[in-house]
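These are the structures, in structure tokens.
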Structure P
Amino acid sequence: MLSLGSNLGDRAAHLRSALARLGPAIVAVSPVFQTPPWGPVEQDDFLNIIAIASDDDADADDWLLRAQACEQAAGRVREVRWGPRTLDVDIVTVVDGGRPVRSDDPVLTLPHPRAFERAFVLVPWLALDPGASLPGHGSVADLVGHLDPLERDGVRLREDVQL
């Protein structure tokens with residue numbers, strides 16, 4: 001499961017481009033949500049989506065390479081941590097053989113170590129899959145319910161943005 005976001009340039013076009021690059025591996029995509037930026041850097045709001053992807057031939061490292069290729073194609077520059085970006089693709093979970101992959105590797109920690117506390121991941125995920133569960137943390141619906149209401153309510157559905 002992937003979390004995609006953009007807050008520079010044509011945000012919707014960056015998301016569309018990433019989905020096109022991932023191609024037939026994309027199984028389902030959440031509605032588009034507008035979210036305030038996370039972190040201490042002043043910047044514009046993000047457009048965020050969740051995408052469920054599947055490829056029996058891909059492992060976690062393959063998904064990392066695909067995510068990085070999408071970011072590079074969008075001109076992603078990593079100058080400031082939590083700074084503005086054309087495209088951010090995070091791998092939230094990977095399932096292999098029906099089981100969630102767990103990894104403590106600092107290059108790719110799975111499941112994503114902060115997904116359980118981020119409204120911009122959880123709210124779109126819940127919209128896409130109300131029965132979803134984040135390995136090691138429980139149901140996405142429960143996690144959304146435990147978010148700070150200000151953070152949760154800051155994630156706004158953008159029905160006017162179609163991908």
Structure Q
Amino acid sequence: MSLLDIDERLVDLADWIEFDRSPLTDIKHCGSCDVGLIEGGLSNQENLHVLQEFRQQCKIVVAVGACAINGGIPAMRNNHSLADCLRESYLTAPGTVNPQIPDDPEIPKLLSKVHPIQDAIKVDYFLPGCPPSADTIWYFLTELLAGREPLIQGSALRYD
């Protein structure tokens with residue numbers, strides 16, 4: 001959402017970049033790209049597969065936000081066993097109807113812990129925040145496009 005909050009500046013970015021695989025598209029696999037932005041932690045087998053494929057296609061990978069950088073709030077489950085989390089979520093939670101733990105083969109297998117993405121791939125840049133603001137993302141991308149090293153500091157390091 002913060003990327004969309006760049007508002008009309010997205011039009012300016014469109015002159016410089018192409019959005020390949022994003023929430024705005026339905027592309028399942030990305031092609032070769034210069035910069036890849038990844039948000040979200042690593043919590044299941046599909047995340048791992050997609051992330052490794054993404055790293056192979058991108059010259060630069062940027063971890064965007066607290067979840068990608070350190071697992072964020074989803075990593076709070078790391079203090080408990082996966083079995084306990086599944087039991088609490090699907091079997092014993094108040095209001096649970098037809099309690100059963102999903103086991104459809106179409107549902108990606110959860111990893112025992114939620115990991116930051118740098119546990120699985122090389123990350124070139126970290127863009128902190130929860131979420132990073134639109135202005136911070138704009139600054140970061142325009143600095144990269146200008147061939148400068150982005151320096152995120154001060155009020156840009158926000159966690160709302």
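Bear in mind that the values in this text are calculations on the coordinates, not laboratory data. Keep in mind that what you see is a predicted model, and the values were worked out from it rather than measured.
Taking 1.12 as the value of Rg/Rh (Cα atoms, Kirkwood Rh), for residues 59-146 alone derived from one of the structures shown (P, Q), identify that structure.
Q
From P, Q, which structure was P(r) over Cα pairs in 5 Å bins from 0, in percent = 1, 9, 19, 23, 23, 17, 7, 1, 0 calculated on?
P
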